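Following are the structures in question.
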Structure I
Amino acid sequence: MRESKIEKAVCDYAKTWGWESFKFSSPGQRSIPDRMFMKDGFVFFIEFKATGKVATRLQERMRTRFAKNGFNTYVVDNITHGIEVVDYYINNPKG
């Protein structure tokens with residue numbers, strides 16, 4: 001499945017639960033996660049991939065940097081996994 005289809009489905013699902021999702025970019029900085037999700041003072045990030053694809057080495061390094069600063073970042077390559085990530089925060093609003 002294409003990355004864009006997975007991303008849209010997960011973002012639409014998150015929106016139904018009141019999550020804001022923003023396309024995240026940082027000019028001059030490569031390997032930033034695709035989306036930032038925010039609700040009630042909490043933020044997490046998702047790097048979307050086409051089905052079967054994995055994060056690049058640089059994207060994994062960026063995930064490590066985010067984690068060291070207390071931010072959860074996920075790599076999602078299918079709709080079901082993306083919904084599971086969102087559901088986790090619906091059921092555990094502060095992570």
Structure II
Amino acid sequence: MTLLLTRVHVDDYATWKSMFDDDPHGIRTEARSHRICRDVESPNDLFVQVEFPSPDQATAARERLLASGVFERVELQSGPSVVEVADTVGG
């Protein structure tokens with residue numbers, strides 16, 4: 001399993017989520033799934049995980065994401081990083 005992981009701070013979650021769902025740059029066209037986590041104490045701090053079938057597809061999505069300019073509208077805290085799952089416990 002290959003993931004694209006990003007951590008961002010947004011000004012307004014509802015506005016950001018609407019743009020994320022629209023996916024105007026086709027970043028998630030080949031994605032299998034995604035997960036958005038919000039920090040309990042700072043709900044505008046987000047952890048975004050997008051799963052891709054292969055490292056090549058995740059890397060291509062990362063390149064589209066970086067070229068899209070979306071990070072001009074949010075505060076990038078880490079990533080976007082292409083990673084492979086090394087271990088999973090539970091389901």
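Each value in this text was obtained by applying a stated rule to the coordinates, not by laboratory testing. Just so it is clear, the structure is predicted and the values come from calculations on it, not from any experiment. Cβ atoms are built from the backbone, for glycine too; each structure is taken alone.
Which structure, out of I, II, was mean count of other Cβ atoms within 10 Å over residues 38-45 calculated from, if the result is 14.5?
I
To which of I, II does the computed value 18.1 (mean count of other Cβ atoms within 10 Å over residues 6-13) belong?
It traces back to I.
For structures I, II, calculate relative contact order in percent (Cα under 8 Å, 6 or more apart) and state which one comes out highest.
Largest calculated value belongs to II.
Computing helix-only ellipticity at 222 nm (-39500 (n - 2.57) for each DSSP H run of 4 or more, over all residues; to 500) gives -8000 for which of I, II?
The read-out comes from structure II.
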